[in-house]
Structure 1
Amino acid sequence: MDKRVRFLLLLLVLSFNLFYGLGDVPLLDPDEPVYAETAREMIEFGDFLSPRIYNEVWFDKPPMFYWLAAGSFQTAGIGEFGARLPSALFGLGTIALLYASVSRLFDEDVAFWSALVLGTSLEFFYLGKAEVTDMTLLFFLTGSTFAFLEERYLPMYAFMGLGTLTKGPIGIVFPCAVIFLHFIVSGDWQRLKRMKLLAGSIICLAIAAPWYFLMYQAHGRIFIDTFLGFHNLTRFTSPEHPDRVLWYYYLPVLIIGLFPWTGFLLNGLRKSIAESTGTDFKNLIFMNVWWVFVFLFFSVSQTKLVSYILPLFPPLAVICGWNVVRISRARYPGEGFQLAALSFSLLALFAAACFYGASALPEMAFGSTVLACIMLLLAVGIVIALVRFRDVLMAAWLHAAAGILTMIVIFNFMLPSVADRFSVKKAAAFYADSCDVAVPVHVDKFLRPGFMFYARIPGLELKPETTDFQRLFADRLPKYVVVRGLELRRLKNVDTSRLQELFAKDDIYLFKIE
């Protein structure tokens, strides 16, 4: 098949994986509505310098992603599709960028399989459909790192500057740390002389510095203390979610996030060093330095989120793609049984998790059962392909099918059935249509961004696990309350007889207190 035709078919398949169902699920609290609402308020206030939420300036992230979302809202409309469109586009851009770079660093076959691995892995396509900054940041981090490998230094600095405008210092720190560790491992310090440090620094600063300077001019020291002090340093050194401070937190995230390709990774990690030669060896050493640094950095970080390790997926995809090609070209070097055992075990475990999910969340029972059956059938097919036919490419295509079918079932059946557990959209719509906006409304902190986006009312914040809820009963004034059932069940020694239930949907409630 012609290389250009194969590349276009690849983009078509992976576009489907990223864009399917993009606007079919409401924005999920609390993260997605935060970014969507900030972009909406940029448009409302006509202020594209200072991000806002709840009609007040805040300093959580730089503006790049908000600019992108605001532009999407103005072209695709304010809603779920418009909110998520930038992530999907940058996900597709990351795949195209990876394909182009890997085809030059390795060859077209490795590029094809690396891109297919990345685009069909669970965490990548999920975050590619989410209204969060991670996919946009990934594009710039991947661009800067591959530009270094290809000795395209000026674009590397431009990517760093754009990454810094997306999520702060990490846009520079991550590529520079990976490059520095690469120099330590390779000993290629002479390359520093060719890296155009002065010109590159000017490019990076010209892109990133103006916004930081203008924000400091507009808001002074509070911007530095809040943005750099709290949202970067404090989050790294102090846990935002104390229950997640586990040294092994990212091990299951990595195994599940790379599904269904984890078997190829486990089979190929050692071989990427032990059995690669020449330029492949040098490039694969770099890929291993890249993913290990990201994994260890966030394992040390006290604040942990599933999405944080997304930057290690491109190098892992390259290792998996290289491994697919290596085995296929070696004419089956006796690895079929090991690879079959790994892949079958992982797909079977995923199927078992789906069966468990069907019992734990009855709303997802149909979708979970369908997905479990599909995974078991594909697991058997992979074993037959590897053991009976000794065809690693057939097995690899079945892995890709597992990723695509997982996406279809999740976004067609599973997520829509439980979306109301994680989105305040319907409660906000009921409030906007049926309640007196002159009466104060108090909103669970977890639900407040979504309530603001859908009802256009900021509400008064109720902080979880505090006495905020109890204080609502301290006077006889009427008020509305939007709250999760989780918070209601935490109440002790509080007379809730004054609560008048106006709306309830999947453990999200709207009450009136008379």
Structure 2
Amino acid sequence: MKSKYILLLFSFAIIFSSCRKDFEEIDTNPQGFTTASDGSLFNGIIQSLMLTWNEQFYINNEILYAQTQQAALTSAAWGNYTLGTEDVWQNYYKNLSSVRELEKRFAEYPSNPATNNMRAMLTIVNAYKTFKLTDLFGDIPYSEAGYGYQDLDRLYPAYDSQRDIYLSLLDDLEKAASAINDTAARVEPFTSFAAFDKLFNGNLIMWRKFANSLRLRHAMRMSEKEPGIAGEIIQDIIENNLPVLYGYDFITPLMESACIWPGTNGFSNESVSWSFREHNGLRMGSNIWHQLSSGDSPEGADIFDPRAYIFFEGDQDDKWVPYPQIPEETTPSSQGIPYGSHRDDMGNYHIKNNVNFSPFNFFIIADHSNMPIILMTGAEVHFIKAEAYFRGIGVAEDRTNADIEYMNGINASVEWWVSLANRLRLPLSGVTFGTKITIPSNLNAASVLMRFGSWNAATDEQKLRFIYTQRWLDAFRQPWEAYAEARRTGLTPREGDDIKHFRMPYPPSEAQYNQNNMNEASIRQGGDEPIVKMWWTP
């Protein structure tokens, strides 16, 4: 009997072992990271820098362009902005779990130049993503967020204050920039990891420049509320000549930027054309038109800024007709199909189906390969430095250096956009920008300076407005950044009343899944409505 029991138990053991073997894949935690390499996880985080389809449609096109007045919203027909806030929110937190997984792995790696560089790259891209999210919503879950797959007790993270998030990220960026060793031998595991870097292709010098540039951007953003801390950061970067993104290095054009280039990375960014085609509510507004042209000649005779030809185009008859930023009852409704894919057919480019107001330039919204996702330009860095010198933030007030940085910013922005235009082509027909659009040869950075040179400003406030105007123009395809500057300064170009929209309400999913923490954050900030200001807003 004893032998029979032993034989029976042995048989059960074999059967159970076979069953477990067959179900290994089923038993694997689907939320865990069991096979993804460091590089593939990092690649997913870089890809998440791309704007989601609903973000562009419901947030950028329906709200931000109208609030910044970088364009005119001809009809507010889409009220489903929560589709956009959900996309923005989910895109961030879905990828934050990958950030936390890589942080966990890197903490277990030996400290050497290769792994330190990997840590720094992760820190910098995470800082960019987190700054963007908090600048839209204010307080957000951060320090406790992204760990749910590691610890079920952390599924409902508390919200951090925006101030705490800012100070933490700025400290992280300083450490990351200092930790980068761009002279170290490129060895494993960095070599394999860098192959997945679709932002700078493993160029550590550019990663350091991006980190310091982000420090400048966000130190300036909080300078009204934390002048001491902001001033120390700005002083550290400027007076120690730390590397940043350069538009111009003295008189040498470098045209540096942080961008994701779709064609270079082997994908087609079709979401932009979709968002404009399906939305069809944006046109060139009178506000931005008057920053690009000194008069209202429909033939474009008064245009002094070549970027007018890159940002916008003429109506059905190739006439420049801005839509009133503040329309009257007698203002005609916008007509036509300026963003339809039919314009990419051979010979159909000029067919806009009775478009009566100037639309966005078809090339910058239809080119799926050569129009980049812009994170930051070297021109923006010049404008930040110009403001620092002009106002004496972190450095001694120096109007000469302010003028130099300001002029370098205009030179860099104009030349960067013109260079980009020369790369643009329609995806199906292959028609290039230059074959359809001719920018007059007399329009360049000098013609912009003839209008917006600091010597043309009658007062200090007007000089400061010039700086903000040019930074606002450079951010034409970064409406979230222009939105931040409009809220921070109150001096970006504007028609009508001051801006009264300061944040996006939290997405409905938070009320469903993390309600207590969301409610606490809402009360702390003064509510969950667009009229509630950011922590850094004066």
| field | Answer label among 1, 2 for the case where FRET efficiency 1/(1 + (r/R0)^6) of positions 285 and 421 (r between Cβ atoms, R0 = 25 Å, to 0.05), calculated from the coordinates, equals 0.05 | value | 1
| message | I have 21.2 for mean count of other Cβ atoms within 10 Å over residues 69-76, calculated from one of the structures 1, 2. Which structure is it? | response | 2
| task | Consider the structures 1, 2: one of them gives -19500 for helix-only ellipticity at 222 nm (-39500 (n - 2.57) for each DSSP H run of 4 or more, over all residues; to 500) as calculated from the coordinates. Say which. | result | 1
| message | Tell me which structure, out of 1, 2, gives 1.26 once Cα Rg over 2.2 N^0.38 Å, for residues 141-404 alone is calculated. | response | 2
| query | For FRET efficiency 1/(1 + (r/R0)^6) of positions 133 and 429 (r between Cβ atoms, R0 = 35 Å, to 0.05), which of the structures 1, 2 scores highest? | reply | 1
| field | Of the structures 1, 2, the one that 34, 22, 18 was derived from, the read-out being semi-axes √(5λ) of the Cα gyration tensor in Å, for residues 213-300 alone | value | 2
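Each value in this text was obtained by applying a stated rule to the coordinates, not by laboratory testing. Source: prediction; values computed, not measured. Cβ atoms are built from the backbone, for glycine too; each structure is taken alone.
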